[in-house]
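Heads up, there are several structures right after this.
Read-outs throughout are calculated quantities, based only on the coordinates presented, and are distinct from any laboratory measurement. In this text, all values refer to a predicted model and were calculated from it rather than measured experimentally. Cβ atoms are built from the backbone, for glycine too; each structure is taken alone.
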Structure 1
Amino acid sequence: MTTVAHLVRGQWGDDRPGLFFEDRVLTHHELAAGAAERAALWKGLHREGEPHIGLLLDNEPEFVLWMQAAALAGATVVGINSTRRGADLARDIRHSECAVVVTNRTHAKLLDGQAELADTPVLVVETAEYAALLAGQRGAPLPPDDGTVTEETRFMITFTSGSTGAPKAVPSTQGRIAASAAGMARQFALSPESVCYIPMPLFHGNAVIANWAPALHARAATALRRKFSASGFLPDVRRYGATYFTYVGRAISYILATPPHPADAANPLVAAYGTEAGAVDRARFEARFGCPLREGYGSSEGGVSFQWAPGTPDRAIGPAVPGLVVLDPETERECARAEFDEAGRLLNGAEAIGELVSTAPSRNFQGYWRNPEASEARLRQGKFWTGDLFYRDADDYLYFAGRGNDWLRVDSENLAVHTIENILARHDAFAAVAVYATPDPAVGDLVMAAAVPAPETDFDPDRFAEFLTAQADLGTKMPPRFVRMLDAMPVTATSKTDKNGLRREGWRTSDTVWWRPERDAAYRIMTEDDRDALAKAFAEHDRSHLLED
């Protein structure tokens, strides 16, 4: 193993392009030299407390320069989600004990009026004051490699997405990041000739662990996109000669929703890595852009990871590594192995889907920062419970089935929403779809879907019902009782579908909602009278509290 600091030192004296950003190009040496200057600046600023540097920035060169500076200085960067606001943003900064916050002019305004942060120093890049501070460190040498920075030195703290509750802070060491970087670089054959495009936010682990760090290990160039843009994706790839990129959540479906062009496959992409794109979108992307998408799994906490390998079935993530099991979270017994029909569709989801658990957790999981209760819930009885739903086939390949809160309980049967989403994604009238639970007036849940229509397409309820009937792997309890039509799918800052608001509003929304009053009835538009009648049914069963925000 090695350290991130060692990888940064390897850039010194390398005058090849190391980072592309809009009209700027920085060489590898300029990145290392800039990191040395910022490491010296940090040493002059930091006096006491945790050595944590908050980065409230877009994907811009300063983010990379400060990550590299922290590695050299043995400090810790805290990626701060720039879409957070007010008390939530202040909470993230205080909870992670940032000794200083580095931000830009735009995001600095988010800190105005936050009394809780009054004693936290703020450096605003692209200001005269910041330029003067850096000028005082111009020409600073690399800090001495005296052994104070080790594999166990904490390098970064990232926050979970927060889509299922308050974000939790996850620390990672230099050794963990460097080792993961080496593995990813090997898996995707990254080299000094590669160009790694980073459209996902650097405050999230995907962009750092699966993209920036592997590029640093391979001495490849990186190309930054300030914020993800579906329409800007292909122009950026061609502009920078990008050969590799990473993605999460809905990013692939948004790219696929852009107008197709016969020349889409004329691009330099060779490989891509991500999570949750779905089998349908992965096939469409490769057919359109000529680049295969490889899915993998790694918990943000570092407790579990496994990757695609040759021979992995199309819908699977990869082969299970020793110690990985799929357990029923209630009985803690191993789930049945998945069974499929001739088309590869899951037949026994109720018995096969459970929580992915490691019986031999990686030592990379160091617990959540200042959150022992959450740490204990994740690691109990010597097992690491990922909180994610999977199923496993007879050949030990693992298939993603959703997040831990993505269960529905319909007529006493547990259903995984990701399974239903994958089926509904086949409907050519949908550009994007999300499935989630809404309460049943009497007991359990009802299935609800939110959908964004494909371009120039209107929702046809009869055609949709025919589509559902034709899906052999759609169980009788899986068809959505409600279909909410959206102009755009709500997402988190990391492009994962944000279902919190969808669940909270349910069918009580001003958007058009199609519904089936009974399971086998025809879909029709929900009216105010329908809503009143349904609310009355909740009251009759003493379940009105489930409709409260």
Structure 2
Amino acid sequence: MVSVHRRNARILVAACLAGFASTAFAASPATVYYNAQVYTPSGWQTAFAVRDGRIIAVGSDAEIRKTGGAARSIDLGNRTVLPGLYDMHVHPVLQAKGGEGRCSISPDVPAAELLAGVGACVKAAAANEWVAGGQWQASVLAGTPITAATLDTVSPDNPVMLFDVSGHSLWVNSKALAIAGITKDTPNPEGGIIERDAAGLPTGVLRETARDLVLRHLPPQPAEMTQAELKKNLDYLLSFGITGYVEAMAFRDDLESYAALADKGELKQHVQACIAYSHAGHPNPDLDATIAAIPTYTRERFKPTCIKVFADGVPTESHTGAMLEDYEAGQPNAPARGLLLFDPAKLHPLMAKWDKLGLNVLFHAAGDAAVRASLDAIAYARQQNGNGGPIHQVGHSTFVDPADLPRPKALNSAIEYSPYLWDPQPINDDITAAVGARRIERVWPIKDGFEAGALVIAGSDWAVVPAPDPWLGIETAITRQNPGGSARTFGAGQAITLEQAIRMFTINAATRLGLEKELGTIEAGKRADFIVIDKNPFRIPATEIHTIKVQKTYIDGEVVFDRATAASR
């Protein structure tokens, strides 16, 4: 961050304070926060004042406190203050609905431990009750057959389904296959793969849209339980300093849950929800009706004004991410270059329609061919409607061809990098084996995105990752090492600076949401969304950023998370 010349800063502060002293405190009491390290666009300051949910002045302790008339002054004990953070691709409602299952097992544990965990979940379940959960990953399970027969050893009678670490593949047992009616003669659904052995029999692994053959048999969760679980997830996000986010896939009942929480005053964050264009490869039959009902569910902090489109799967051992070049490792059940999950001829007119309606579109696009196809769809909408429409978002962007990097800026769109897997870990071993070491040099090309002038944002994709912790994402984006540092790296050439990482999580995200004039930085006139943290990330080694803890989270000047209070509870 570049500091403004001190003289100009004094003039600016004096001008603000002149109006502040004469009208702001006189009109309404304010709260002054002082003795802090405040991160602002014009450099570090030590104090700021808030009235009626807005920041009315930023400056030094002396400049802000001498004005007098404040209802109260709060000494922040030299702690660091940053703008509220944003998670631009997250699934709190999916997690709340049990979409990832309740049988939670670390994807890093060996096969024996994973199976023991599943067995414990089975013992706790009722007779014939579904046991759903995860996660698993192929590289960790090397040597153990990822088959229905393996799960049958711990659950011969209860149907079991386990998501892999990406969320794009299911591992099920024989009981689940039988309930779903999946046999040797069951064809692959469009956009999906039923893994088969040499004899053509289903192995128990279902990729992409094939998951729905099983998922459709799970009983729905009561709405009251979903709302209760969603409220827990909202609080969980607040504990990380996340004051706004994009709900990355939502259906009509999910909008009802959000609206209900907002009406009860329990939704604190600024949330945009993306209505699903499709589900497990099938068109969402309620899409047009849900779009028509957007005003019904819109609230001050909740806007269901986004459409979610899946362009592909994931570039792991599943080989379902759509790539411009062939995968390198063998996968007899998948196409050589993965799966593109939409027909451009059908999607482009819809894209233009949504763009004209003012709806953002969020693409799931992990492979470079999927990124290109998504940008092509945005380009079509711009050709039809001009560049002044909403900012569309190409999500995940694990691989991006260099030729496509200038396009997000030219198309007034955002490029989102997620999930927070920018450090060496087992799933990345799967990705490396699938695409080859050469392409890994530019995996999650965040640096290239910034250098191309793109609007670069970040999303966790939680609950795919274990926690929506932005501090893990920020540190590993800077180091491309394991949290705390490691000899191994992953895509080290794409490491970025701390300033760039902060922009991803703050003002760039607010810009994508159309809120940059209201949020994203600590400046006079903006809404008072900010966080107080225990360490200054600019004054500690980058390898310690993951240890940062949020002490308090504020939205519109209201304390919505207090670590001391949470600890006492």
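Quick look at the numbers
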| quantity | calculated |
| --- | --- |
| Of the structures 1, 2, the one that 4.0 was derived from, the read-out being distance in nm of label points 7 Å out along Cα→Cβ at positions 95 and 135 | 1 |
| When distance in nm of label points 7 Å out along Cα→Cβ at positions 119 and 463 is computed for each of 1, 2, the largest belongs to | 1 |
| Which of 1, 2 yields 15 [relative contact order in percent (Cα under 8 Å, 6 or more apart), calculated] | 2 |
| Structure from which 2.7 was derived, distance in nm of label points 7 Å out along Cα→Cβ at positions 31 and 535, options 1, 2 | 2 |
